[in-house]
Structure P
Amino acid sequence: MKEKLKKMMLGIGLMLAGMVGAANTGTLVTFSTTGPDAYPDGAAVVDGEYYALAWASDAAKLVMGADGTVVEGRVLAKVSVAEGGRCPPVNVKLDDETASACKDGAWGVFLLDTRGSAAGAPVIRSATRIENATVEIASNGFLSYTKIGPRLLGAPAITDGITDNPEAAIGSTGYATLKDGIDAAQAGDTVTLMKDVDMRAYFSATSTRFPISRSITIDGQDHTITVGGRGFGVGMNATSNIDVTFKDVTVANSGSDARCIDTRGNLNSLTLDHVTLDTNGASGTTQPLTIGGNQSSTATVVIKNGSKIQTNDDGTAYYAIITFNPVNMTITDSTIKGWACIYAKGKVSSAGSAGSVFTITDSELVSKSVYSGTSNAFSMLQVEDNNVTFNITNTKIDINATGDQPQAIVGTSGLQTDVTANLGEGNEVTLSGKATFKNNTGNPVVSGGTFNVEVPEEVCADGMIPATLDEATGKYGVKTGTYVAQVVRGGEVIAK
């Protein structure tokens, strides 16, 4: 090893005594390599690659793991500076405590292999110690930045680097915890998840939410976030309406009265792109996606690209999606499972769901009722407000009521008006047990699709009549037509 180390630290007390009045005292360490440097596979280091400065109490302990950590030492800097196959001079300022702890021992410079990482979110694959590195400690020990400022101009700007084994990153900056990353994120930032994260320690009670108050994207890279309480409080503490996106992530909550995402007003849009919200194993009233708070303006909600929102695996528990405020919600290529797949609530310390439009296509809705008793008649699309519309096409619908209470495609809790579910082309509807078309003033309007039971005339769209599509396989639907006569026997219509 050819490693130069110049240390002339004459004692902390002596040097500080000679610096009375100097600002920002600290020790300057400069490190570099002569190059050309190479990865373990022999490939030349790429521009922008990371180098690390490390210290250990003796040379035998100066060993960096594949994850970029030194078990019996310290990693003092990680910077993205590679240029021309080498590490150019990098200046690092150590605080007094760190400098004192590291005044004796061994220093090393390591090349970190982050090739193949997602853009802006480096992941360390390996760490290689560079033999021809130079580490220099300023000859006058503890210095002030006012004295060494000009020397810094010749070195690259020091980046924040990345935290050892970070949970999250924003660009090239790593954060020890996802909480730190979200707290640091500014409007427009993407917080990238680096591994599975358990955030339950931040939820002190069932009603606790973790606030998201700025317009950000959380890119999960197919990792899982385990939450407690009422999950992410999107819009909580926001000063204006925000746009938030979750992508490629699972948010799971198996606690009591579990929610995964619970908006709190101040919402312009929420996008779930290849996202799973799962309260499987939870107790109490489960609501994986809750559009809550009190907001009179209509929020846009987009659920797409293989997303899954479920109360549990078989779709028997409570409300997969519940809205307390008006929404324009689009669900595409996704799966929704719950006793109610969508529950549009009225005014409950909120604006209510009146005016909401739900457009569902190329998806799957699974609604199971196992309940009995006089008060448990319910619906896959349950509504407690007026003027709510569902438009559904090319979607597989499975409703199964195994108890003694009916479970409808669409229904209301009372005599709400203008509650319509338009069931169009391409739907495949299976109604089992006590499953039925409507409950109370819910109004399904069938203009296409296939059903495993006969379609009642009263739910056929204008200009359509019930039809047997394939008697052998038990497929029913509607067709264009009108009745020109009917046969009545004993006051009962027996044929048309």
Structure Q
Amino acid sequence: MSDGLKNSVIQGVKWFAISKTLLQLFRWTVTFIVIRELEQDDYGLVALAGISIAILKGFNFLSIKTVIIKFQELTDREIDSLFTLCIAIGTVFFLLAYSTAPLLAYIYDSDRIVEPIRVLSFIFLIDIFTIVPAGKLSKELNFKSLSKISLAAGVLSSFIVLLFALNGMGYWSLVAGVISLSIATAVFTNIAKFHKPILCWEFSKLKEQMSFGMYNSFAGITSEISDIIGIMIGGLFISEEKLGAYKVGMVVSSMPLRKISPEIRRISFAAFSAIQTDEKRIISNYLKSIQLSSWILFPVFFGFASVAPGIVSVILGEKWHESTVVIQIVSLALPFTLFHEISASLLVSLGQAKLVSKLSLLNLIMYATLLLIGAQYGVMGLAGALFVISPIKYLISTHYLCKNLPLRSAQIFAKWSRQLLFSSVMSLGILGVSVQIDTYSVISLGAVIFTGVVIYLLQVLLFAKVEFKEIVLMFKSK
């Protein structure tokens, strides 16, 4: 890897880590306050209202941003043509979401979701002005600016959600958060990399690029549906209140992943695309990505699962007790979800967008089948479906990755197996302490978390000190 590219990637990861840590701490605090203020049916209603929005967002504007990153030699006229296409797509998506709101209300027998859907549909008009400048920033490996944008927009939208919630606005608090995040991201992105809106119609020169974008977009829509299909299917079988408990459990357990995952995909795809002709460097970077991620993901999520009863009792409140089992089950599956996403990102950068699209569809079909079975058992069954499908998706993507690169599955698994073992031992230690606690308090929850940290660090110092130091040095190096 050239020094310039290496420094860009490492600096991007550093800025990503700093900005996301600050934003995550702030937004976690806000999220927990808002959850305590709102009711279960507020979250259930907005979850249903977000179905059509999420499906359309899954098309990701036909992956125009990814096209800009992938194809390094696009001319200004070609980029203007892509912007023109953004306008057309955003307008169509807005009209679709706005006009189909009554249909979704009929399907889920909830007239209350019509107005939230129509308000949320405006994000498609707003996002028109984000796609091209964000793509340019990623193409330039300007992760520092992208992370600052994410930080500023996230803080602003969180303030708005909190303000609305504390003033008794109920589910409109969540709607306002989505709209404000979209507006802030568009404004800050254009401040960092302004794209002058020029209409251009030279689409005939973009056949290869748009073919790539459409295949990648198909993978995106299946991935997005996979994220919300629990709500889509669960809403047909359980009440809004129970759906709200499931949604909050998913939100809380996925909070670290939802902040980390988009940035990991963005950085890894841009970096892999920049060196897509050098297999040795691709393999080296991929294995380092898996190794570095595993040192964070396994202890965080396994620890999260272990202290879930305390988190719900102390932070969320007893009215959310049904969310506990969702947090526990889902947290154990999420490390494999991110591993799968990194592997899929690498396959796309290798020109295997069509393969990733097919795999995404296969994964979606399997997940939907599991959800239909799990929905018969309530929120626990819905969460259990994700627990089963996550490692299956990762194993499948790993299999095809090894077919496209001189790489063996054993090499990949070796990069995270030790971290999985350490985290499992840590979880057992936490559970051993937790059974002694009758009623959680802030002090007892803190003591349990501290116990888990100590157990994990002791294992690292005893059995993986050298390896862990190498990871730290790699992260610190320029």
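Read-outs: derived from the displayed coordinates by stated rules, not from any lab. Just so it is clear, the model here is predicted, and its values are computed rather than measured. Cβ atoms are built from the backbone, for glycine too; each structure is taken alone.
One of P, Q was used to compute relative contact order in percent (Cα under 8 Å, 6 or more apart), and the answer was 7. Which one was it?
P
Determine which structure produced the value 31.4, 114 for Rg and Dmax of the Cα atoms in Å, calculated from the coordinates; the candidates are P, Q.
Matching structure: P.
Of the structures labelled P, Q, one was used to calculate mean projected area of the Cα convex hull in nm², for residues 284-403 alone, giving 7.1. Name it.
Answer by label: P.
Which structure, out of P, Q, was helix-only ellipticity at 222 nm (-39500 (n - 2.57) for each DSSP H run of 4 or more, over all residues; to 500) calculated from, if the result is -1500?
Structure P accounts for this read-out.
One of P, Q was used to compute FRET efficiency 1/(1 + (r/R0)^6) of positions 60 and 388 (r between Cβ atoms, R0 = 25 Å, to 0.05), and the answer was 0.40. Which one was it?
It must be structure Q, since only it matches.
Out of P, Q, which has the highest value for mean count of other Cβ atoms within 10 Å over residues 108-115?
P
Once distance in nm of label points 7 Å out along Cα→Cβ at positions 124 and 452 is calculated for all of P, Q, which comes out largest?
P
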